[in-house]
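Read through the structures below before going on.
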Structure I
Amino acid sequence: MLKLLMVTLTVVLWFSFPLYAQENIFSGFGNVSNEEIALKQCSFDPEAEAVILIHEAISDYNDNSHLITKHHIRIKILTENGIDAANIKIPYWAKDEFELIYNVKGFTINANGTGRIDKEKLDKSAIYFQKISENRGTVSLAFAAVKVGSIIDYTYESDMKHYGGLDEWVFQHEYPVIMSKYLLNILPNTEFAYRVNKRVDIPVIIKPGNEDGRIYFEMNNIPGLSEEPFMDARRDYLQKVIFQLSGFNGRGFNKQEYMQSWNAVIRELDTDTYFGNQVDKRIPGAGELIRQTDNLGEEKKIKMIYDHVRKNFSWNHVYSKYAIDGVKSAWNKKSGSSGELNLLLVNLLKDAGLDVYPVLVSERFHGKVNTDYPFIDQFNTVFACVISGNKKYYLDATDQFTPAHIIPYDILNTTALIVDRKKGGIVSITNDSLQYFESVRTLINVKNDGSFAGSVNVTSNDYAKIMRVNKYAVNKENYMQSYFNKEETMLSLGELEMLNRNTDSLPLLEQCQFTGNANETGDYLYIPCDMFSGFDKNPLTSKDRFSNINFGFKRKIGLATSIIYPENYKAADLPKNIKFINEEQDIIISRRVEHDAENRVIHIKIEIEFQKGLYNADQYMVVKEMYKKMYTVLKEPMVLKRKA
């Protein structure tokens, strides 16, 4: 597996220049080639269902220093499943009309049986604007006459109020891309740093023009990248260019620099109106809560204040590093963004005399932080970090399920930035003490007619409890389908009893009665031994892997099944005692079988242990092979044979 190559360059302009007349880098919007019409398969990604023939854009500025970007995208549909690629959604920043999308045009292009090319214009009525949140909106395009072989060709323009909206240019998408190119005209008197995130086997063309303020990027023949099981963040592996404003000079002197080191980031945030200035606020009305913690130890103080905020304040589902409306407003409204709630939490913990700091984090879905580049946009939100003795508590007031003493799953194996001039800096967030620990005990009583009745008891600790409680709260029906009522077992379940769901200090206990019928072939009954394991289909079956395998935590799972069979049956060949261990000895899968023939009881104990939460992509074949063995063990039934 190839590693990512990071490149950093800086473009600096200290003079003004007129707006350039755009050179035509676009490849003839609406005019397709014979080769594009004839294309039936992507040569470098032959299983692709669609292919992006070209994605190109030019960014420039106008007299108001707005960031103006014109896009052109052309997509070829290769299979029936690829028709979904014609469902186009263009995201934009909706809040305060920061970004406007306009000049949307498009065609559906088809070759008919006579060799003539038919073009169907995108109708204005097929362009839909929708605001999906306070901050974000989408423009949906409904192309007509789309079928296998169609080419979708469209352009649009974006107008952002300033260059702060310059984010990143992404070469790689879900579908393969034949050509991706981007021309950026940089605003005068500004300094942008950028880095290229790419695989070493895919070359990138970079043509900087330091003298005229333009820089050009191009990449060709880029395979598609879809979601992979246990993937930490897809965006970590995308081929792309990332930008950040690093300096500005209005008149050629007194240069202002922005966040060119992590210490500079901390200093900048410490004096920011919506960040550092929100940390030392006295919260009117919070005095009674603080007084209740006066005689408590530090751990109990942390728990009381953390639980008060997360149980009495609602998150508006906006991720933010800042308290834009202020922490006092969040206290009064009892709601706010992640930044407002967590900076409020920092204030309350500080008022209680605790050693607490805001900490910028990048949750799993947002992507990794590269510590070589002090880019603040690598983080998506802020948590509270309390230092008590030798332990750091990472607290997120938007998390309803993770207790104070457990590091939230979404930031395990990530890098964070504690924002404090004395104790601040980059930290790695790992957890070697807690793990995903689960025990499943099942009793199955087989009857003469091949039916059975039984009971299951599940004990879930640490992350196993958090994951189960979270899934149960989100969708009870899906939860039951995942863990108890699988279609292939055809069980009839009694009422599920769930204990300690809201008690942080105790494990989750689940108990349930069930009945069912064994699969029967001739004189043989097949009794499944993994009815309640939570393992369904093996997710690691692909030929190769692009991303790391990030489970997040270590896992230890024990499955103990006792099968009592009737007098008219006997045990056929018993499953063998086995133990699989990988070369690194950090993945262990074992099965032990005991047969009490006198009392007609078979005990099967399966233990699964992953001693690491993160495996690199180049370890994929090892993990894949161990998963294959694990599923072989889990899916092997106990076989009973009817006596003559």
Structure II
Amino acid sequence: MFLEAIRERSQGWLAKLILVLITVPFALWGVESYIRYGGDADVVASVDGYKISQQEFTRALKEQQEKLRRALGRNYDPSLVDSPEVRRAILDGLIGERLLLAEAMRSGIRVSDARLAAMIAEEPAFQQDGKFSQERYERLLKQQNLTPVGFEARVRQDVMLQQLRDGYVKSAFVPRTLVENAARIGEQKREISQVSLSTDQYMAQAKVEPAAIQAYYDNHRSDFSIPEQVRVEYVTLSPDSVLGQAAVSDAEVRKYYEEHAARYQDPGERQASHILIAVAPNAAAAERTAAKAKAEKLYQGLQKTPAAFADVARKESQDPGSAQQGGDLGFFAPGGMVKPFSDAVFHMKVGEIAGPVESEFGYHIIKLNAVKPGKTVSLDEAKNEITQELQKEKAATKFAELAETFSNLVYEQADSLKPAADALKLTIQSSPWVSRKGHEVPLLGNEKLLQAIFAEDAVKNRRNTEAIEVAPSTLVSARVVEHKPSSTKPLETVAAEVGERLKREQAAVLAMQDGKARLAKLQQGEALDLAWSAPQLVGRKDAQGLGSAVLSGVFKADVRKLPAYAGIENPQGGFSLVRISRVVEAPGDPAKGAEYAQNLQQLFAEESVNAYLAYLKQKADIKVMSANLEKKDQ
């Protein structure tokens, strides 16, 4: 996938642009404050006359869905993103982005065509052999359903917005005393001991009456609901499912081997040294000519004294990675170096010196030191690999041939999957009980397929679903064989669970009450016989295993008089008592101070942008079409 390729090959601005939403991550205002009207059928909002289309909003929504899907994996639930609140927040981001972009343009911020082209050309994901590849660029964009025009507009827009934000960062002023105080507080450490009053310690004191169990059950019936479920039979058509039908003959294997002979020739490896006279890609013609002349002079000298190559490399080479090794680059395979360099090396003889060879880095004088000979992979050695490759090719072709037939059969003979399975030699599989979330069987977790499975026609009439593409080149049709409507677990089956839950709630209250009472006594100076843990030094950046709630309580405590005490109600239940016996101030560190200054400057800048964005919102004519915003994709 394109996103994975970007992630693997680049850590730059472009990867981040592709991987994040185009919506502004700050300044999410309440949509309810905007003026509403019915408006165009395909417009969700307008900002000073600029219309945000349903298509633009849907794209932003899907990007957020994809981001969550990657983060949550099998735990992903589409409903997390498609709630009214999230739809409104995404629209807020698009509106904020439009306001900031308009402001950037009013401020004269522009990205020239030349700069845009240079930025895209320098992105490694779009390069082949170290150079920009138009074919690769268009192919990768196509894989993400993007056009070059649309993508370049988004890059240009992102750069303009970043320049606008950078202006706020550079102009943000942070008082020195604030930086010093933030650094002192942030780096301070406190020596603490703890006593934990867990819920379990108070369970024996908790008492629950049957009437309380009944009342809780009556008031929380949704907690004990069993969702609607089905068991289905399903048939999958994919290249893998027809792989066994893709026979490959020995003659086909031999033909493939002969037609791809170069693939089975291992050219081996070469060990070379080089002397680089570096030239920047955008260097002036005169500078390039001078560098080439210097390289030519060194080459001519080495023709007379080839044994001096390593010494000359140490003295003259401008490649810091190899100069001190006498120019030695070690062994490498074809393609292991930039193309002009690699091509030259693999046509040289051992001991030969060649040059100057021009590459994007400058001019190279090259010496071939050694050769690791390659070998030819025989037909017998390559047979299994070739057979598997040809099988996959045939299976992919067969899938394409059978896809329409499969779709027609499951539709035309909708009361059974058997005709389609028999005709196409596929296997009918059975599922366990599956809910509308479909987590039970990953293949059935496709949202469109689940909608079809739980549709009235499939549940009541037991008809096949249509053939649905659940993944690239993977079609599935399912048929409901058993259905369970949603229900509520009876009280007798959950009474013990409810009783345990109520006892735990009571025990948590008892732990908190006892903890607060003990804390009050400690703070009044009363000595208590408590099993304090061994002292440990903790900091805001060095929690030593403390939970966030406890750590926050430690640093909120008033430490003007020691020992000081703090009490924290644990989110999971129970209560923690903390004794603070010592405060350790960090020594002044200029590097830390600079880090705090930078972070505060960024924070101040974001606050300034937020405030300015709120101002722009008040001035702007913003209209939201509520009906279109809530309209679901068809």
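Taking -4000 as the value of helix-only ellipticity at 222 nm (-39500 (n - 2.57) for each DSSP H run of 4 or more, over all residues; to 500) derived from one of the structures shown (I, II), identify that structure. Only one of I, II returns -4000 for helix-only ellipticity at 222 nm (-39500 (n - 2.57) for each DSSP H run of 4 or more, over all residues; to 500), namely I. To test your reading of the models, identify which of I, II gives -0.38, -0.47, -0.79, -1.40 for log10 I(q)/I(0) by the Debye sum over Cα atoms at q = 0.09, 0.10, 0.13, 0.19 Å⁻¹, for residues 434-617 alone when calculated. Working through the options, I get structure I.
Comparing mean count of other Cβ atoms within 10 Å over residues 50-57 across structures I, II, the highest figure is found for I.
Structures I, II were shown, and volume of the Cα convex hull per residue in Å³, for residues 362-457 alone at 161 was computed from I. Sorting I, II by relative contact order in percent (Cα under 8 Å, 6 or more apart) from high to low puts II first, with the largest value.
I have 34.5, 104 for Rg and Dmax of the Cα atoms in Å, calculated from one of the structures I, II. Which structure is it?
Of the structures listed, the value fits II.
From I, II, which structure was Cα Rg over 2.2 N^0.38 Å, for residues 266-385 alone = 1.20 calculated on? The structure behind it is II. Each of the structures I, II was assessed by distance in nm of label points 7 Å out along Cα→Cβ at positions 282 and 442; the largest value belongs to I.
Given a computed value of 3.8 for distance in nm of label points 7 Å out along Cα→Cβ at positions 90 and 394, which structure among I, II does it belong to?
I
Bear in mind that the values in this text are calculations on the coordinates, not laboratory data. Only a predicted model underlies this, so the values are computations on that prediction, with no experimental measurement involved. Cβ atoms are built from the backbone, for glycine too; each structure is taken alone.
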